[in-house]
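Some structures to go through are shown next.
Nothing in this text is a laboratory measurement; each read-out follows from the coordinates by a stated rule. Since the structure is predicted, the reported quantities are computational estimates derived from the model, not experimental observations. Cβ atoms are built from the backbone, for glycine too; each structure is taken alone.
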Structure 1
Amino acid sequence: MKILFLTLSHIKSIEDRGIYTDLLREFRNKRHQVTIVTPAERRLNIKTNISKVEGIKLLQVKTLNITKCHFIEKGIATLAIEFQYLRAIKKYLKGIKFDLVLYSTPPITFERVIKYIKSQSKAYSYLLLKDIFPQNAVDMKMIRKGSLIHMYFERKEKKLYDISDTIGCMSPANVEFLLKNNPSININKVEVNPNSISPLHIKYTLEEKKEIKTKFGLPLDKKIFVYGGNLGIPQGIDFLIETLEELKEPKAYVLIVGSGTQFTKLDNWFKTHKPTNSTLLSGLPKVEYDTLLAACDIGLIFLHKDFTIPNFPSRLLTYLEMKKPVLAATDVNTDMGRIIEKAECGYWVESGDNKTIQDKISQLCRDDLTTMGENGWNLLKKEYLITKSYNLIKEKVNV
């Protein structure tokens, strides 16, 4: 089967670990022919090019800056990328007949590209719905509901859903939200296809964990709560700061590792308050972060309280594969909390509820973390293995 994958993620190597590279590697390992279209942002100064690496074709398309830039440039880049990708595909992939075109949100602006591929190849189109835009931007007050830009993106969103043969959602709550807010979508084309990975469990001895903690200046006599990932508005950084300000549990220590638009805000808070029960580190390379995470005790997830869309952060899978119990502070619409509590691998609190999150931190300092970690590992094996996503997609394409 010939597969075309369209993404805004920067993919340099299919051997890197992640929800997309793990899936594409599974397709490659099963002897399918994979072509990836990925952006080369303006700041990288790379011309559009195609290469064959690690058994796949990689088409890098020169684009405007999409990440780590002003929201105006990000918006223009999102609008322009559809035409940039289409031009590159017509030039570098001319005449290739694809059986499957696979793509994820963000962005929602690939509709014309997909329409072209389907007209040329009669390819099956499968959307991995990882982001519900523009509603998430409305929730975060980045754009105004009913504005011209909102109506434009909403039309693009509906066209993308319409042209997709199957829409794979991250969780049952995502399916419910999508169908409720888009009654024109045929229920039979929507399914749960969750974030999934090829797990790599790293196990260290107590002595090795002590060495890692010492290297990063972490206490040896406390439970280390770790937050790893993006530090932006959607993560509800204000509540994370409130949690740190109110943290009184003597056995708890919080480690934050990440980058994003709100990193400076957090950094300023740390410089001003100089807390003795928490540490902030800028983003680490994946391998180094995984090593550090393996030595910690509990994983933290934060989402902004104002979300009406049910997000499902992929960092949950990283915690589960490392057998770390999870403490999730999210909006009420996300079903992640219900899932981890049902699996007895962690706790959920509503974002903004400082008393409850402090209580749960104290409780986790006294819980049987080993059993909770094993429960999380079992949840991962049952629901979030890459083979599940692979099989769901493959069975749709009659090749």
Structure 2
Amino acid sequence: MSVRVDPNLHREIAGFGGHDVGLCMNCGNCTAICPLSEEPGASFPRRIIHLLQVGRADKLSQTADPWLCYYCGECSESCPRDANPAETMMATRRYLTSRYDWTGLAKLFYKSAAAEIAALVLVGLFVVALFAFFHGPVVTSRVELNTFAPVRWVELADLAMAAFLSFFLLTNAFRMAWGFMGGAEMLKISPLIYLKQIPIFLAHFFTQKRWRRCGSSQSRSRWLTHVILVSGYLSMLTLVLVLLRWFQTDVVHPFYHPQRLWGYYATGALLYATVDFMISRWRKAAPMHRFSEPSDWIFLIMLFLTALTGIIVHALRIAGLPLATYVSYVIHLAIAVPMLVVEVPFGKWAHLLYRPLALYLASVKEAAAARAKEAVAAAA
């Protein structure tokens, strides 16, 4: 059987922030020290580095190993050759994200900070232009945000954006699944197996629970901060995309109103987590933050600015400053919309989908293999 290898694969990974895989002598120390490699069949990051060394891009796309790593950094700290396997695993995830994306934009943004920033600026200017030409009446005697930006218009724009994001995310996720499951082989698996494994996807999507077993107490605290970040992010998406008519109102509710409390939690969670991660990256405090690509910073900054401008809009509305409220609202959307349109399907955010999806697909593979064994045993 012929095997296709890519002799430039290790160079491609280096372009996504990976270190020189040629330094690795496959001693196995990284696998021995990794707290997650105790699971049956798990031998990462050693196996992934070997695939990179021999150019097996095909095998790389068929394993969940890159997504099983949560970057506790213990493998890099104990590597006798300073090959930094943890950062190589991170670079491999960036590389795979670019492979899943059929538009080529993810690869462009990961390799060019200028291109990513340009895309964010262009989408932001488009949002500003929309408001410049299509805003509602400007009431200056009092704050009437829903007159300046009618909820039904914003709601329609939200639905269009949700459709845009869903299309690219789902098509990229399908490409990931197609390669992971071996192409047409995925169609031979019973739909019931796919359905029965859905709780695994949901559990990992909302909790990233395997991270708790990863490395030191510092790494586990990173997990908690990450959970807070995701909860704030999903809360804000729910309020804006699903409950906008309830959330965006000119009525000033009391502080204890559920609308305000939920919004405050979402904002507080996003601000706390993004600031914590940015400080850690700046100080290079945690192993996972000692090496940063521009895409890491851009995502955190955009998410921080989205939360900050959102709470500013709220404060100005409560203060009864009409023009300041309208201007800050436009600025807020000129940051939030590009962050979603660019970062969700093509940037850093996409790993929140791909990691639980990889774990889900791996469980489907295992369940299908177990059922096949049972069928063979029954036939015998």
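Numbers for the structure displayed
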{"read-out": "Parent structure of the calculated result 3.7, given that distance in nm of label points 7 Å out along Cα→Cβ at positions 320 and 352 is the read-out and 1, 2 the choices", "value": "2"}
{"read-out": "Source structure (of 1, 2) for mean projected area of the Cα convex hull in nm², computed value 21.7", "value": "2"}
{"read-out": "For relative contact order in percent (Cα under 8 Å, 6 or more apart) computed as 23, the structure of 1, 2 it came from", "value": "2"}
{"read-out": "With helix-only ellipticity at 222 nm (-39500 (n - 2.57) for each DSSP H run of 4 or more, over all residues; to 500) derived as -12500, matching label from 1, 2", "value": "1"}
{"read-out": "At a computed -0.30, -1.05, -1.29 (log10 I(q)/I(0) by the Debye sum over Cα atoms at q = 0.11, 0.21, 0.24 Å⁻¹, for residues 104-191 alone), which of 1, 2", "value": "1"}
{"read-out": "Distance in nm of label points 7 Å out along Cα→Cβ at positions 32 and 144 from the coordinates reads 4.4; which among 1, 2", "value": "1"}
{"read-out": "For volume of the Cα convex hull per residue in Å³, for residues 64-295 alone computed as 188, the structure of 1, 2 it came from", "value": "2"}
{"read-out": "Test item: percent of Cα pairs over 26 Å apart, for residues 48-199 alone calculated as 31, pick one of 1, 2", "value": "1"}
